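J.: Heads up, there are several structures right after this.
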Structure P
Amino acid sequence: MAALVIVLFVLALFIGYAATIYNGLVRARNEVKLTWSNIDVLLVQRHDELPKLIDVCKRYMQFESDTLERVVRARSAVDAARSSGDVSSVSAAEGALRTGLSGLYAVAERYPDLKTNALFQQLQNRISGLETEIADRREVYNDAVNAQNVRIETFPDAIIANLCNFSPAKLLKFTADQTSDVDVKLAFGG
């Protein structure tokens, strides 16, 4: 009888330990989802601001439709990638959008009236602020992904993770040119 009690006690400890590991893995996975959701909110906000910026620019830049079209296409690509939830696609689409915005800001330098337009300045500052927030949230997201992936790969969590089909999350990576500030002077060779 004492042996049965000991076996039941050890079994209860094992189940409790396994449940603790499982709950920790669930918390880690949900932290990744939450941090991605925070990035998604900012991507949507920026997505909503870009048409306003493009409309303001259209009033001044009648002959720069190619630049504006590039930003519109890139905006659509980011939205499609964001909607699919594919982190790798978001990274690539973000690069194209950043390049398009860089070109737009560079072209805007040719239009003094546009550069001094209060709405343009406000929208440019808003989008630049969102870019900074996205970069900050990307760092938080990657930290959460790393924490989850480490748990999934280390013993004894790896045993529970494999049994319960926890899969590693992907880091959100951008190249250096996608994260650097837009240098308008360089765009004009000066």
Structure Q
Amino acid sequence: MANTPSNMTSIGFRAPFFELYDTNTKKILKSDNLFGENCTLIMFICNHCPFVVYINKEIVNMANEFQKKGISFIAISSNDEKNYPEDSPIKMSETVIKENYTFPYLYDKTQQVAIEYDAACTPDFYIFDKNKKLVYRGQLDDSRPGNNIPVTGNDIRTVFDCILSSKKITINQKPSIGCSIKWKN
């Protein structure tokens, strides 16, 4: 397993607009229609990364808990499907069903969205406020495959709780660690 850290994009960065294919609905979705009333979590993930597989259940738990509170979840895979066919849109559709994703799982075929967001790894997490300004980037929590720390989603849950209670976000923002995005040659 690779250990690629997040690029810690500057707080306040404005979320770039995108239009991407949703592997669940089979439609092109616009980011402007996906952002939440209170905030939005954008996750760069993929099907095969052991770091993502390890936390999938917690991502789904958090989505089930927080989507009804005005927080949107958007998953994006930017991996090169030619060299990583397990990350193809067809396989992504299968993952939506298998993992019970209740959020869009978008395919970034050109990898332009990953470039614009400065995504580096899977998983890579970005939380944007209701004005589409970055308020958090980094890890889900301190758990990693094999480190015997339970997966809780604590870092992201703390940020959500701060946003929902209108408190200042003071959490120490640590980079996520995962597999590198599989860039095209």
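Each reported figure results from applying straightforward, stated rules to the coordinates on display, with no laboratory input. As the structure is a prediction and not an experimental result, all values here were calculated from the model. Cβ atoms are built from the backbone, for glycine too; each structure is taken alone.
J.: Ranked by mean count of other Cβ atoms within 10 Å over residues 12-19, which of P, Q sits at the highest value? Provide the component values of the computation, followed by the final result.
T.: Working: P: 11.0; Q: 13.6.
Once mean count of other Cβ atoms within 10 Å over residues 12-19 is worked out for each structure, Q has the highest.
J.: Ok, one more. State the single structure among P, Q that was used to calculate P(r) over Cα pairs in 5 Å bins from 0, in percent, giving 1, 7, 13, 16, 13, 11, 8, 7, 5, 5, 4, 3, 2, 1, 1, 1, 1, 0, 0. Mind showing how you got there, number by number?
T.: Details: P: 1, 7, 13, 16, 13, 11, 8, 7, 5, 5, 4, 3, 2, 1, 1, 1, 1, 0, 0; Q: 1, 8, 18, 23, 23, 16, 7, 2, 0.
Computed on structure P.
J.: Could you figure out which one of P, Q the value 15.1 for mean count of other Cβ atoms within 10 Å over residues 4-11 was computed from? Walk me through the numbers before you get to the answer.
T.: Numbers: P: 9.6; Q: 15.1.
Working through the options, I get structure Q.
J.: Given that FRET efficiency 1/(1 + (r/R0)^6) of positions 68 and 164 (r between Cβ atoms, R0 = 41 Å, to 0.05), derived from a single structure, equals 1.00, which label among P, Q identifies that structure? Display every interim value, and only then the final one.
T.: Values: P: 0.25; Q: 1.00.
Source structure for this number: Q.
J.: Have a look at P, Q and say which one yields 1.00 for FRET efficiency 1/(1 + (r/R0)^6) of positions 20 and 108 (r between Cβ atoms, R0 = 30 Å, to 0.05), as calculated.
T.: Q
J.: Give the label, chosen from P, Q, of the structure having the highest value of mean count of other Cβ atoms within 10 Å over residues 52-59.
T.: Working: P: 17.0; Q: 19.6.
Between P, Q, the highest calculated value is found for Q.
J.: Please state which of the structures P, Q yields -28000 when helix-only ellipticity at 222 nm (-39500 (n - 2.57) for each DSSP H run of 4 or more, over all residues; to 500) is computed from it.
T.: Working: P: -28000; Q: -7500.
Working through the options, I get structure P.
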